[in-house]
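Structures are listed in the sections that come next.
Just so it is clear, none of the values below were taken in a lab; they were calculated from the coordinates. These numbers come from a predicted model, not from an experiment. Cβ atoms are built from the backbone, for glycine too; each structure is taken alone.
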Structure P
């Protein structure tokens with residue numbers, strides 16, 4: 001089951017912490033930028049949990065996690081960071097994210113990262129070259145009836161994807 005949340009319980013924090021310990025960030029793309037510094041989430045878990053308390057989002061299951069940054073600091077761009085066992089898992093996380101959020105989403109990753117193909121297969125388009133990295137963007141869906149979303153909780157457990 002994939003979980004989409006902002007605020008984590010103690011049990012969920014332990015689960016996320018164990019995922020961070022067991023998963024490997026081979027390409028160094030799983031970071032949060034604060035004050036023009038890259039803080040790698042695996043080494044700075046407290047920064048992640050503080051950002052979640054302030055409004056950032058997290059999607060996780062047994063195989064990995066995704067963090068959506070930019071809500072806590074009210075940034076114009078919302079960045080998605082993935083840490084998964086397999087790039088194929090990204091599609092499952094993106095379905096849950098699309099179900100819960102309707103905003104432009106950005107990803108900055110290394111050009112050699114295999115996640116790039118999975119993202120491009122899921123409507124992320126090239127937005128810019130950053131040297132060794134590229135910027136991808138998936139635009140918000142248009143003409144979406146958001147009135148029904150007012151009755152939905154922002155923290156929910158979804159069926160298996």
Structure Q
């Protein structure tokens with residue numbers, strides 16, 4: 001029969017509730033007693049406090065992780081970035097963002113041929129919205145600009161002003 005001490009019991013509780021050694025390794029450690037009481041309202045094999053301390057003893061903080069690549073986008077009202085795992089995915093996402101903006105803008109047109117005001121809005125978007133890809137540098141813990149769409153790539157997807 002398995003040695004069923006409090007440490008084994010605590011590990012089984014973590015595994016059976018979908019948790020791991022990182023779940024209570026940080027700020028959430030304050031909640032462990034309340035979480036145990038909520039999950040096991042009828043009591044446990046060991047006292048709540050003993051199980052909580054056994055879980056805390058095996059817990060550790062989540063390691064710091066950075067995505068290798070980041071897609072950055074910028075409009076006239078907002079700038080954001082999000083991590084992705086490969087350069088190819090980042091580049092595709094960046095170009096898809098531009099295509100999405102073009103679709104949103106043209107979907108607002110009343111007719112197939114835009115009015116003067118709609119063309120001005122289109123040109124404003126082309127001139128002010130941008131995307132790029134950045135690569136993480138672990139030596140500086142900073143993201144560095146790595147790729148911007150070339151003029152040919154932009155023209156290929158239709159990212160050009162109406163005056164062009």
Structure R
């Protein structure tokens with residue numbers, strides 16, 4: 001990996017890592033956004049599917065059109081939201097949600113939208129919405145740290 005790209009990714013890791021500690025979480029760069037409850041780890045991605053982003057944007061617009069935030073932040077706070085709301089459901093409920101989500105076909109837009117509507121996913125997104133809405137200055141400050149790094153990565157990727 002190019003040393004300039006590695007340097008930017010290391011800076012991004014530091015910014016996000018410092019931020020998520022307030023929720024007693026750690027983070028790591030991955031291939032998608034995710035929450036791993038066994039380790040309290042948030043995974044974030046800098047390269048994502050345009051299709052999934054478009055579908056998630058559609059879901060967000062339908063339900064939360066009064067918060068205008070970049071998808072990176074929505075995705076990050078959604079995963080933090082899982083850490084804050086997973087205890088609202090029993091282990092049995094989580095098993096049912098997992099089985100249901102695994103039965104969905106990610107190639108079908110309708111199934112992807114069903115995924116976003118699954119109770120644990122919807123609750124995590126709702127948590128993200130409430131947090132970003134109620135803590136807008138803090139979230140904006142975080143974005144002001146993240147955005148230049150993502151823009152710098154875009155520059156490197158386009159070269």
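Computing helix-only ellipticity at 222 nm (-39500 (n - 2.57) for each DSSP H run of 4 or more, over all residues; to 500) across structures P, Q, R gives -22500 for structure R. Have a look at P, Q, R and say which one yields 11.2 for mean count of other Cβ atoms within 10 Å over residues 40-47, as calculated. Here the read-out was taken from Q.
Assuming 2.0 is distance in nm of label points 7 Å out along Cα→Cβ at positions 88 and 120 as calculated from a single structure, say which of P, Q, R it is. Attributed to the structure labelled P. Out of P, Q, R, which structure matches 21.7, 59 when Rg and Dmax of the Cα atoms in Å, for residues 32-95 alone is calculated? Comparing all candidates, it corresponds to Q.
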